[in-house]
1. Identify the structure, out of P, Q, R, from whose coordinates helix-only ellipticity at 222 nm (-39500 (n - 2.57) for each DSSP H run of 4 or more, over all residues; to 500) was calculated to give -20500.
2. For which of the structures P, Q, R does the calculation of FRET efficiency 1/(1 + (r/R0)^6) of positions 181 and 253 (r between Cβ atoms, R0 = 30 Å, to 0.05) return 0.15?
3. Quick check on the output: 5.4 is mean projected area of the Cα convex hull in nm², for residues 93-164 alone, derived from one of P, Q, R. Which one produced it?
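Taken together, the values in this text are just the output of simple stated rules run on the coordinates, not laboratory data. What you see is a predicted model, and the numbers here were worked out from it, not measured in a lab. Cβ atoms are built from the backbone, for glycine too; each structure is taken alone.
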Structure P
């Protein structure tokens, strides 16, 4: 029977308390419907880009946007299929939640079917693996086995045990902790011949959405994993075999997971606050798509200047200046410096 070993440290506890505070702020923020749609779509783009990039996809975020919009990009059929499949899996997840009661084995198999269609042989899609699985890394031109999953005949039993734990013991923990444990154990089982990481990240997201920890469906934890992928793999690598991982203390993984969760929702809080209310008047600020893209860039880089906007939006210099002035007039950005050294940052209440 699955029984994870971990400790809820004071650091983890404090992060969860801060996540709860931000969740309340985000849920109560006043955002125009069209702005929320844009934020959700950008979260999907982030999730598709980051999760597939972790697995080696070379499309950049702008190319992902074009692919999801049905535009053509110069890339291999495989990379395009990976992106489209991930988006289809997210869309299915949204529809599934309307009738969702709990995660079942069929959900895990359907995620894999959607993710790996036209990427694996048909007999390997949407089914648990029939043979062994090895995670191999290349070190000094030699293949080095980093992890060996459990024997294939144990897969269904192990997944059932995990889902039973999720339904029973998992309900007694905070949803963020339960999501972290689900993530760790499912990827440790490595139930499929390929696509395990993507399926695990989607399954984790599905659980959080079900527990109302979706932050208005603008949460994309995948970006943190991608930006910190070395730490991501190190935190998950508690042993080189599945048997070795059984009974291992997974507190270091939960520490990484909650830290990433908090960093991600802190960024969301800043962004949603920036697009929600004006300077104390109570009126909702209306932002164009161009302005939202500038806000998103500023959120990621902490500052923005004219050359950044020209690159982000591919517009004339005069139009870019108007976009920046508009965000200053709406008291979202503040202008710093003079002449060629001018740059913009969020005004103090967004920092």
Structure Q
């Protein structure tokens, strides 16, 4: 099956992610194909803009992208397959390319938009969601960390909301995404195809005029008064603490359903990877996108290659998390250590030591 469908129509480079059985989860080949397409179109004058969407089993739209192919991560890690390392390098390069793309790049983020799907969309010049959108950075569920530039784009959210989203894996609706700054406009799902065709098939106006018309329709549907149902104003203070342990100490003293649910959710996660994620997102507040991606590439290497000499523990929390939630589905991961109280700075710090010299880093050239 052709997992990436691409064409140039009425001055717009059109991309459809076409792996519906896997919710359009990305393979290395898909990432490389997308990268080559964008570079090719970047240099073609006849391509004035790019539009990207996903599809489901019924047809266009329905789901955007669920992220990377997690089963591949698991199998490749045991085989010591170098394509696993290549995947993260290529994926993060693609994220950087999208952010720096010189032409309008419009993402139609219908249905599932998670993990790598955020990497394909957060750098877009215009991000469209619908009432069917289910957006998240759910990586802490599997003992990983929010990547594909999350250290950068989650920190664009105000009041530590991004840190909360990244640590808890909170799922956002379309309205939530707009309210938190992770989307720019909203369309009704029934109007997606007409608006896609307006952008990619109309020859009545130039591309810029079509984009302006599309943006105006999306912005008109925004609910400026919307507050996410999961939001609690106290999270600004709680997730603004200097460490996760201090944040949870404060959280445990709060009353109410929000505090109780948040604590319960975090107790199911890998203690060490929660601490790593908290520090990652804290560091990201003062880093450029390129610096964030280099940091994330280091973290990904440590997560899947846990035998690195810098690591205190030789066990991969990520592989164990994938086993428990995706492979065996027993939902009983054996995290190490089992308690946040047992996580020491000596366990966290090696994650932030690059396994490469600066000049040899696989993303060294990103600016």
Structure R
């Protein structure tokens, strides 16, 4: 039924979409249809003797986490995460992120339903790489980032994917909290707020979940992981501020390029110093193991620039009041939301 609805919708809107946009929408619909065609009920996967213990246990945890999300986090209890799809690949989509050579702000693309977002997603990796290359050839900084899940914002019932369970039980639980948070609150055209909100609920919910199952070792491990993530985010945001100042200088483009390169060299040194406080943990070595650019910084900032402020509201006011504060943002202009979040962020750093 929902497959037919998607196909009918695409035919209906096709006259409204420009010629260059239609192939992109088609690959998105076709990619989602692949998921719908291959979904199997979670009961069948759990009962199948061929299902690995790792997959079975992870799916069971996600089912329990969905109930937990409804009862403890006031997230939607709907038809999502009642089926399973094995994509036989590591990522479900690949997102292209881009920024101008001398800008820390990501490029945005505007789509039906979701508004303008700071990435362009593809279900085929080679298509994403091809689009990224075309932008790079035009002088932009780009990166391609694999995603292990995405949300249809409640328009359809999202399945559990192998990409969600392959990273371990706790990670699958965190992903479910994050994606269900998108179903609860989403403002078109504000990727930074949407992702910061979902990440805040993800981290808050995961900590509650681990406390409820009484796994002290996992609680400690997760707490340390969040601290490293926070340290890394501060490093990235500091680099963005540094580059923003460089790009605003009244100097030649060649001088900007040299200063940009020097700034990234300095950032690498700062990371090596930061790692010394992590007692040998190398969580972000792979992130640094490439030629970094503005787009790489944008991928982090989109999720974490406003996270400290939102977590401050959540920690100081509680979940219900936090939801009320976030809903109140929806009535504000973009500038009004930023003004409010600036205040929260300042309070978080006091």
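1. R
2. R
3. R
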